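Just so it is clear, none of the values below were taken in a lab; they were calculated from the coordinates. This structure is a prediction, so every number in the text was calculated from the model and none was measured. Cβ atoms are built from the backbone, for glycine too; each structure is taken alone.
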Structure 1
Amino acid sequence: MDEKNKPKTSVEIEQPKIECLKERAQWSSQIDFLLACIGNAVGLGNIWRFPYLCYKNGGGAFLIPYLIMLFCGGLPVMLLEIGLGQYMSRGGLQSWNICPLFQGIGIATFLMCFLSITYYIVILAWGLYYMYASVAMGIPWGSCFNTWNTYRCASSNEELQKRLCTSEGKYSSSISNGQTLENMSLINVTLHNSLINTTDTNCSMSNVTAVDPAVEFWENHVIQISDSIEDGGGIVPQLAVCLLVMWILVYFCVWRGVKWSGKVVYFTVTFPYVILLILLVRGATLPGAGNGIKYFLSPDFSRLQDAQVWIDGGTQVFFSAAIAIGAMISLGSYNDFHTDFYKHTMIVAGINSGTSFLSGFAVFSVLGFMAHEQNVDIDQVAESGPGLVFIVYPKAVTMMPLPQLWAILFFLMLFLIGIDSGFVMVESVVAHISDMFPRQLYKTKGRMILTAVLCFYGTQWDFLWCPG
């Protein structure tokens, strides 16, 4: 048969002509790309959001809307983003030149990515300070004898009653005249031995509610919450230092481009899984862990009738996979034009979902132990968001043997999981801008200056989050 008359079995796709394409960096290997995508997708939301949503929305039944939303929404969008970036060899802004009508999407993703970095780095700074406190200060959230503690600091209302009431039901006589309990730190209140052993039930302090030391450490020392929105407070020194350290680390993770950051992810992506498995084994061997895992998994299919469950499933898919903010487009843009990104997308989505599920076991085994130790229902200890990782889990750690070790491991895991997402988002913003000025910014020196400027302004922006 003549060559001209042979039937075509495939369509040969040609790469569009791109300015300075040969000067644009590419991944050293596909493993670098795969690990970077996993680091971008797996973040803090896998630890503090998915387990609670699963528990809140019907346990194992929540996996139905989650998986449906993953296959119907999350995977197609991830494929689109990586494929678009790979085809155009451009970041989120320039990739949408493929259809000028959609260029507004590129602008929106650029703004979303930059704004996401600013608050994400702040959260990582909180975790970094907790890790520092675990190493240098022991477990400071485990006791009430610190400068930031108030008179209400106690692990239970019963303990608070014993501390504040005399056998006659009066305040401690050793408090100096003119002072009130409300404006005194606990370490400045001298208590009689009789207060510790009081059994009086008619104490006039019976209406005072105890505040756990973990809560006071978080609110009074770490973020130093002010009394009102009108009181901006001053810069919290420890947070300012941690923010500066975080931005310096992020800068040195991406300053030399993807060939450098592609090597960083070999450690920052893989080592958190080692720690997560250690924490899972430790949690599973604690008393009450089985009850916590039961709460996490027990299916309640009646919850599927609630529209909010399906909304939570969809938002978790997009939130945890870090899609629709342009980062995946930028990562895909550093691929070789003929890379099989379909296979990599499947792997990333599978590992991201598996990490969420594994985190649920690790978190709820500890919550079950905590509920068992306090003799309360797990509803009273289960939380989502920052409250889980900065209050509930640290409090649970104080109840374990070797609490300092588990605190260090937990916050090291959070730090490594989070910094991946942080520097990938910075890399995405750098790609957005450098693609607009390829002749100047594709060069190593130009890229380093651009990255330094972005990190500098990001640091200044984040200082707005430092006042108490």
Structure 2
Amino acid sequence: MRLLLMAVAAVIAFASPLTYAYEEDVHYGLTYWLAMRAGFAEAQAERIAAANIEYDRGKLSAISLVMYSACFGNRDRAMSQLVKEIHFPSDGPVPGTPLQRKVDAGSDAAHRVVRSRLDFPSTSQAENVLVFGQGLHSLQDSWSHQGIPGSPWKRLCWPELSWGHPDSRGGWMSHEADLTDHYVQDAVDMASATYRALCDFRAKFSLSKCPEPSESFVADIFAFSVAKTKREKADWFKMQGVQDVAFLDTITITDGLAYWGKHRPLNYWKPGHPPVERSDFSVLPSTAEARFMGEFFTAWATKKNLASLVESHIAFSAYRDGLAQGEPRKVDFTVVATQLAFWRVRDHGSVAQDHDLIALERGKIADIAPRIREADEPYPDAELAFLPFDSSGLPVVTWVWPQADGRTLFVGAVRFSHAPKDLVIVVADKIDGRLKVVSISSTLME
């Protein structure tokens, strides 16, 4: 069982290409704008910003590394150490208690990659730009991740190796820490520190000073930080001369008035930053779990009326919370249908405050359900609905999960195109000889 789960975690580790702390508005857009203010040429400013945001991709993404190093039976110290260095910079030991691994904003640990590149540069300027841009990612994350790290799925992840948003900033299930308008002064301080680092880079490699101190445009940074919608962020960037704002399309704040985005993430390594490629259901393996999950997720994404899917595929009397680790209980038909519709709301930031609706009190469900029903929008094509996990276009990662009580669970995980920072995980069990969904969970791609 341990070898199986390690293999599954490794698949996710190498497959999850989109994960975030601060989001594209900071790691890409603000970094690019600050580099331009610091006097970098446009092409070099773009490369620094791309290196920053791309550190949240591939096997270096925090959720990938956490899954591989600390969850589902894994205990990989080296991988957890890498999470710390990239996303949760501190001088604490690994393994170590969350308190020992506390993250301090702007600490020496947060500056380590940036300063090391300045002190020990490569003869390749392209490499210097790449590593420096990656170092800015760690520096910026020290503000969004400051505090005592949270631990996802405490029954499945080892707290001494796992990482997540601190409880003081919303916890591991919340996007709160990512949002500049929730922690405005932190965002202003982060931007100022980023600008100073950019100025240090120019002084080292261009032998020239920045044209102005950050204090001269702190009001602009403040205006960026307090923006609460994609439209407000887009208007800010356009006023600052950044006209292509497609990088904002999938940040986790509400669209705002008349936002025009496509709600699909970009590939920052390709010229022109085209949208990430569509997935391909034909590459799903021919296993029982893959067939079931492929059918379920296709119907989930495309059916106009979800009632028949809920009726045929959900185990109403044997639902289990927490990745099917809780005790069986009854769930309400309408609540489950609302949960499925929730994940089809393109403006994910407008509903992202509560991801697990099935666990909410009925009063809270009643408050949010009308908004979800109004905004529910099925996809015309399942291959557009889900982001690919690898270069083949794999839309769903599936695996078999043996349990200590003798049950064998079937698991499928997807990322909706409009909500790429969330991994949605469905668990199915055989009920009276038929596969039925017994759990729907999600975790931030953090």
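Work out the source of -12500 here, i.e. which of 1, 2 gives that when helix-only ellipticity at 222 nm (-39500 (n - 2.57) for each DSSP H run of 4 or more, over all residues; to 500) is computed. Clearly, the read-out refers to 2. Comparison across structures 1, 2 (criterion: FRET efficiency 1/(1 + (r/R0)^6) of positions 251 and 395 (r between Cβ atoms, R0 = 41 Å, to 0.05)) gives the highest value for 2. Work out which structure the value 1.8 belongs to, where distance in nm of label points 7 Å out along Cα→Cβ at positions 51 and 411 was derived from one of 1, 2. Label of the source structure: 1. A value of -0.70, -1.17 was computed for log10 I(q)/I(0) by the Debye sum over Cα atoms at q = 0.10, 0.13 Å⁻¹; which of 1, 2 is the source structure? The correct label is 2. For the set 1, 2, ranking by relative contact order in percent (Cα under 8 Å, 6 or more apart) places 1 highest.
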